[in-house]
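Each in structure tokens, the structures are laid out below.
Bear in mind that the values in this text are calculations on the coordinates, not laboratory data. As the structure is a computational prediction, the values presented were derived from the model and not from experiment. Cβ atoms are built from the backbone, for glycine too; each structure is taken alone.
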Structure 1
Amino acid sequence: MANEPAPLQEIRRIPGGMDGVPVDWKWAHLDTVCFGIFDCPHSTPNLTTDGPYVARTQDVITGIFRADKAAHVSPETYQDRIRRAEPKHGDLLYSREGTYFGIAAEVPADVQVCLGQRMVLIRPNPEKVHFRFLRYWLNSPVMAAHVHGHRDGSVAERLNLPTIRSLPVILPGVAEQAAVASTLGALDDKIALNKRIAAVADDLAMTLVSGGLWRERVRLDEICKLQKDQVAPQGITDETVDHYSLPAFDTGKLPERVSPESIKSGKFTVTEPSVLLSKLNPDIPRVWNVTPNPGVPSLASTEFLVLTPRGALSTHELWSVIGQRSFLEDIASKVTGTSKSHQRVRPTEVMTTEVVDPRQFGETGAQIRSLASRAVAAREESQTLAALRDTLLPQLMSGLLRVKDAEKIVEDHA
């Protein structure tokens, strides 16, 4: 059974920026507000094509368990990996090591999932802390800065279990915790809806091009140009830039808005609507239809090819033919490199590979443009909503903004 939360003065290391919380709020160490914090089995599970899910660090990087990206294990492996505790709705999956550490995600309802390596299961005590409030707190900028100051490991960054158990947790009353979680959850619900809308629109647009309906084919370099202009981020004077990276694509097809100083190497500039095509492991479909924000410099990872359409073509039509499985399989057959995880295709090989000629689409082109525009609009709205959520989150967590005021702000946007 969890212990009573410690009074404010008994938490020795209060995270920065949290000194002025309301006097009736409490602080506690994480393990005192949980029924248990369970480490993963220290073995690599054998994966299968179906069966229960296994949660790995890359499956929680958005703060949501991504079942569509997660791997599977056999029922027997599942039973072996839940000996310490079986994850259930109301628990949190927490990454403790690697590139993506210090991120919490909820266990979905009615889903069987076990822990992969480098993961921890957190089981909150609902009488002490609301599980969704705890997720938002653990994923807040305040706690991101806190855990990065307490990480261990010279090669792979990690949080050891005693550090996780002693993480500080801010505790308004449970009813207020639930209200905070509901307010922020309204934005996340709209973001999730937009994600589904964008995915359906993408699929419909791709379907209009697939199935062997179009006979005319053309070399890619006849319908688009390869942009190669690069910039050193350290020379950019703007406060923020939009960074189109592979992780940003994988987590939601939205650029990361970051300071240029945080980017350590040269990047391609993106100054006009473009299609970004990953040359790294092209068997993994990463084709990104992007329209840069004119008010913020846009940079793309050099793992992408930056392609702009020729003539009257739009990026939507160009994206629809580059994203076809047949084209991606063709360029994947031309990769170089011996490591399966780091195979690349040469730009010249990509540009000389044939694709369906989008100039023959006629009225179908208009349908593709409409669907692709809807997907882009949904993702852009999600970016705005995510920025609002990330602005409200630290203010709600610190007590600077009360729930009723935040609810009014959210109503105007969600």
Structure 2
Amino acid sequence: MSRFLSVIPVDNARTILLSLARKTTGKTIPLADSHGYVLSADIISDIDIPGFDRSTVDGYAVCAADTIGAGESIPVMLRLSGRIEMGDEPSGSVSSGICMYIPTGAYLPPGADAVVMVEYCEEMGNDVFISKPVAVGENIVFRGEDFSSQKPALHAGTRISSRVMGVLAACGVSEVPVSEKPRVAIISTGNEIVPVSDIPKGGQIRDVNTYLCAGFIEEAGGIPVPVGIVRDDRTALEDALIQAISQTDMVLISGGSSKGERDMCADIIRQKGELLVHGIALSPGKPTIIGKVHEKPVIGLPGHPASAYVVLHALVRDLIYCMTGEISHPIRISGILTSSVPSAKGREDYIRVMLNEDAIAPVFGKSGLTNTLTASDGLLCIPADTEGYEKGIRVFAEPWRSL
């Protein structure tokens, strides 16, 4: 068998992979349990927030027109007609020549259209002297300005963070509509792989990729389902794959996508389902496999952890987003490249980089070295139509924290 069936561009591989995505079902869960899920429906507040016009400062509610021309040398004098208490509706109103004291967050009295900060006011008996003019709407939050009961506060596809949980609470959403998290099986293959608790002997390595993949899947919004280590035995791998397919929404097979006995992975996918891709114009990650079994995605990852992580970033993350409906906007940071980075035209290269203020420094290392993942801050993608980047140009990199 040839090393690769057909090496295809990354964009083509991504299109094929996303065509296999099946949207997970929706459910409703308590707000307290919603962190990390993706909203499956728009959220509209049951009330306007705030529910009344309120002050954003301690000061005096006024008619803005009364403060025109106010200054330290010639302040404007207004009559103080009362004080507004927190939590109460005003008992009076404001009109020309009249003001009312108002604390931060209190209900704006009828007739007032601005608030003057207390620092620019001096109260003397029943009069208030104002030394700074204000514009209409100044220091006021109007009813529904934060969230309106007439339009969505949050949209379907939003990942629920601590900030989003706060908005859900404000909108009165105690039961949250979300998409189920896809369950992702992880099969680690290879005669040389041993459990993390073991001390590797000659030629053996610890099972790094199970945990690398599991952490990434959780970060991307899925549920990792580790299957364990499977030796390079056709029957054992077939059994593990069929069992994993029956229990999860997609399967990752770590290793099994290189030459020799590891072509067995591609053969099994072809026999049990359909082999769609074996070879992507991606570095690192060229021997990646994409297929389907029982209409579910099966992805063969490179055995080297750093290479596997690039494939997870470049392809698997988008598949999980597609299954949950998450709308993501990855963060990209610009900086000046500190050294030249070569690349072969026709291949998409992912370079690990360090981000330091306005500088982006490549972290060069062999694909088998895991330390480049922790020694770097993110990834720089060199498009397939570009023959590398020269030192000193401005480029854009994606930090790990945005993943």
If volume of the Cα convex hull per residue in Å³, for residues 140-267 alone comes out at 171 when worked out from the coordinates, which of 1, 2 was used? 2
With Kirkwood radius over Cα pairs in Å, for residues 84-323 alone derived from the coordinates and found to be 22.8, which of 1, 2 does the value describe? 2
For mean count of other Cβ atoms within 10 Å over residues 28-35, structure among 1, 2 ranking highest is 1
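Figure out for me which of the structures 1, 2 the number 23.4, 73 belongs to, where Rg and Dmax of the Cα atoms in Å was derived from the coordinates.
Working: 1: 23.4, 73; 2: 30.1, 96.
Among 1, 2, the structure yielding 23.4, 73 for Rg and Dmax of the Cα atoms in Å is 1.
0.7 is what came out when distance in nm of label points 7 Å out along Cα→Cβ at positions 188 and 308 was calculated for one structure; which of 1, 2 is it?
Numbers: 1: 4.0; 2: 0.7.
Only one of 1, 2 returns 0.7 for distance in nm of label points 7 Å out along Cα→Cβ at positions 188 and 308, namely 2.
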Given a value of 59 for percent of Cα pairs over 13 Å apart, for residues 204-243 alone, calculated from one of 1, 2, which structure does it belong to? 2
From which structure (1, 2) was helix-only ellipticity at 222 nm (-39500 (n - 2.57) for each DSSP H run of 4 or more, over all residues; to 500) calculated, if the value obtained is -5000? 2
